[in-house]
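So, here's a batch of structures to check.
Any read-out appearing in this document is the output of simple, stated calculations on the displayed coordinates, not a laboratory observation. Everything quoted here is computed from the prediction, not taken from an experiment. Cβ atoms are built from the backbone, for glycine too; each structure is taken alone.
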Structure I
Amino acid sequence: MSFSRLWESLLPLGRNEHTGGYRRYTWTEADQQCRGWFRETAAARNLPVTPDNNGNLWAWWDPEGTRRPRRGSAARRRTGAIVTGSHLDSVPDGGAFDGPLGVVSGFAAVDLLRARGRVPVRPIAVAAFCEEEGARFGVACLGSKLLSGVVTPRAARALRDGTGVSWAEAMGAAGYDPSGLGPDDDLLAGIDAFVELHIEQGRALADPPGSALGIAEGIWPHGRWRFDFTGHADHAGTARLADRHDPMLPYATTVLAARDCADRLGTLATFGKIAAEPGGVNAVPSAVRAWLDARAPSDDGLSRTVAEIRAIAKQAAAGHGVQLTVTAESTATRVGFDLKLRDRVAGALAAAGIDAPVLPTGAGHDAGVLAARIPTAMLFVRNPTGVSHAPAEHAEPADCERGVQALAAVLEHLAC
């Protein structure tokens with residue numbers, strides 16, 4: 001099956017007909033549909049699928065049959081597997097390409113290698129990691145973090161979505177056993193390299209001179225912090241301004257200060273999610289919860305950005321008689337991808353006549369998490385709009401096809 005037909009088979013799942021964006025949240029009906037698509041796509045290619053204990057999916061191409069799963073586990077004997085893939089979940093009303101492009105391209109690359117008569121001498125797997133965006137439970141790359149031991153099973157099981165449903169409850173309701181969460185050292189030990197293909201989230205490839213593909217140099221340090229401003233609820237029509245303890249006011253000050261701080265330090269700071277309680281139009285809120293996403297070229301730059309925003313928020317809260325609590329929900333230091341693997345990827349592309357410049361990224365990825373345990377690399381496909389995490393996210397079909405060809409060249413070089 002061509003990339004375009006495979007892409008079209010996934011495209012309708014989880015799409016909101018009113019916004020055109022996607023709402024593929026982990027352990028929901030849309031997520032189950034995507035998982036069903038993954039299994040059906042793998043089955044059509046005779047690729048056995050084994051979920052690991054954290055809900056990540058693995059489809060194996062192993063002509064030698066050396067990687068048969070142990071009973072009750074996705075762990076396999078060490079045979080130097082090469083893995084590609086990405087994720088299928090989305091941010092609220094996200095674009096079609098962020099994550100799914102890498103999964104679809106993985107299957108399409110296997111098709112291309114088979115069409116060329118190539119047979120891998122080491123296993124190849126296409127993986128789909130769960131909760132990469134953290135849109136439902138708040139922790140990005142949770143599937144890969146659990147797999148690699150960055151997040152503890154206890155912490156993951158206790159995570160709750162906006163309606164109070166825990167990760168353990170949602171996972172169980174979807175037919176997966178949450179009691180087995182945790183790292184799988186045997187599975188990771190059997191992987192020699194992970195190569196993730198992803199749409200570029202920015203315009204580095206689209207700007208002149210332009211290139212359809214890129215190779216990731218590394219990932220900026222980044223993280224998410226929850227700011228809880230707690231004041232006192234009151235009546236919007238009777239409470240005097242001087243008597244109010246309105247948490248919305250220090251929050252507003254903090255949002256503006258975050259933009260100024262990031263601009264001055266050359267970093268990025270975004271408040272993209274907010275919840276006001278009790279949420280009445282005619283009421284002064286009792287609390288405002290807001291989430292800061294901050295990113296920077298260096299660990300020091302990230303620390304400075306968050307520290308300055310926190311200090312301004314604290315001062316503003318005190319000025320309005322409001323309490324402030326700041327909680328780090330997830331953080332990641334700078335990731336530099338494996339140089340030897342990056343050179344091998346670049347060499348494979350050059351041999352195939354594919355030009356791909358090296359560039360950094362401010363977006364987090366499962367490849368960045370796994371980089372602490374196994375050699376990882378990333379390929380980027382050009383995004384002409386530069387927009388991501390929104391319906392306008394786009395990649396031209398011809399560039400997607402080039403991405404498949406590039407990924408196939410890399411997999412052939414590493415595994416065949």
Structure II
Amino acid sequence: MTSFDSLWAVLEPIGRNAGTGGYRRFAWTGEDATLREWFAGEAASRGMEFVVDRAGNQWAWLGDPDVDGPGVAIGSHLDSVPDGGAFDGPLGIASAFAALDALRDSASSGFRLSRPLGIVNFGDEEGARFGVACAGSRLLTGALDADRARSLTDVDGTTMAEAMAASGHAVEDVGRDEQALHRIGTFVELHIEQGRGLVELGRAVGVGAAIWPHGRWRLDIAGEANHAGTTRITDRRDAMLALAHVVIAARASAERHGAVTTCGKVMLQPNGVNAIPSHARAWLDARAASPEIVRAVLAEIGAAAALHGGTVVEESWTDRTAFAPELCARLSTLLRDAPVLETAAGHDAGILAAAGIPSAMLFVRNPTGVSHSPSEHAERDDCVRGVAALATVIEDLAG
């Protein structure tokens with residue numbers, strides 16, 4: 001059994017729902033604590049320096065980046081969306097440890113570090129609990145205000161500050177971490193591809209070139225609670241019906257502009273089967289190839305919401321993010337002209353790139369293209385190819 005196989009065997013059952021087969025690994029929960037303990041244990045077993053930054057992200061370092069200069073960092077995240085797949089995030093961290101093991105085990109490589117090497121577990125990348133994607137890397141870089149982050153709440157009303165404190169993290173220290181940032185000279189994140197680009201190209205591994213601009217918006221529409229049986233259709237102010245019109249308008253706008261919009265989370269009041277909704281709150285995800293297209297779509301959605309007395313509030317926004325061109329070209333050449341792809345999925349690598357850290361991504365083939373679903377999958381042989389590619393990258397950048 002390879003190092004990757006043994007790492008994956010331990011990770012695979014953590015946070016998996018027996019009924020759906022999907023994963024529920026939300027930030028600052030019991031499942032998250034188990035995953036964080038696993039990461040710390042893997043770091044210790046390899047003799048790596050273990051550090052938690054001010055934002056709560058976990059780091060494992062070989063070499064001292066404070067003394068020997070900024071190092072090469074690799075890794076990803078361990079949290080999931082509700083009923084997410086096994087590979088989105090954890091594949092990058094398991095592959096990082098496995099790639100280091102492969103280099104150490106290869107007697108013929110003569111591998112020695114010329115730069116410090118770090119492996120990172122970014123916290124709350126999916127934003128499934130508190131609503132802001134890439135919260136850990138945004139806090140680290142200062143892209144997410146610390147006070148705003150502490151005040152974010154989950155569906156039960158628990159704030160991020162309360163959840164962090166319950167997990168033992170120093171809430172008062174949350175915020176941009178200059179020391180942690182100065183340690184990172186280059187960042188490379190391996191991730192399962194969330195699409196079928198590599199399938200169509202017949203390649204197992206590709207290089208990420210850029211991330212589409214994307215954001216999340218909160219929709220609020222007021223109605224009037226009333227009896228579902230005795231209220232005439234003409235007398236109703238149904239917040240859910242108004243929301244449905246806005247969602248349909250969002251879909252139509254996306255089709256017109258060549259964008260994608262998704263309304264995947266809805267909360268109703270009073271949320272009773274026989275009660276007309278008095279309030280509808282929903283969250284919209286919108287993405288496109290350019291920020292101008294996304295903004296055009298949002299303008300039309302805002303107009304549709306206004307027709308029903310609703311409001312649209314931006315909760316997060318990430319502009320188009322291009323990874324370091326020279327680094328991407330270098331990795332593509334290094335990996336035998338690996339294809340260079342853009343993606344519409346957001347990643348921590350994009351947050352670091354936007355903060356000025358030279359960053360790139362490696363994608364591992366996804367045979368169906370399905371992601372954020374229990375059916376997300378990558379073949380074992382392709383995962384092993386991803387580990388080998390990451391080891392080659394480490395050897396080139398840090399060896």
Looking at structures I, II, which one was Rg and Dmax of the Cα atoms in Å, for residues 113-208 alone calculated from, given that it came out as 17.4, 51?
I
Read-out FRET efficiency 1/(1 + (r/R0)^6) of positions 185 and 305 (r between Cβ atoms, R0 = 30 Å, to 0.05), computed value 0.30, structure in I, II
I
Among I, II, structure where distance in nm of label points 7 Å out along Cα→Cβ at positions 137 and 257 as derived comes to 3.3
I
Here FRET efficiency 1/(1 + (r/R0)^6) of positions 17 and 121 (r between Cβ atoms, R0 = 25 Å, to 0.05) has been calculated and equals 0.00, so which of I, II was it run on?
I
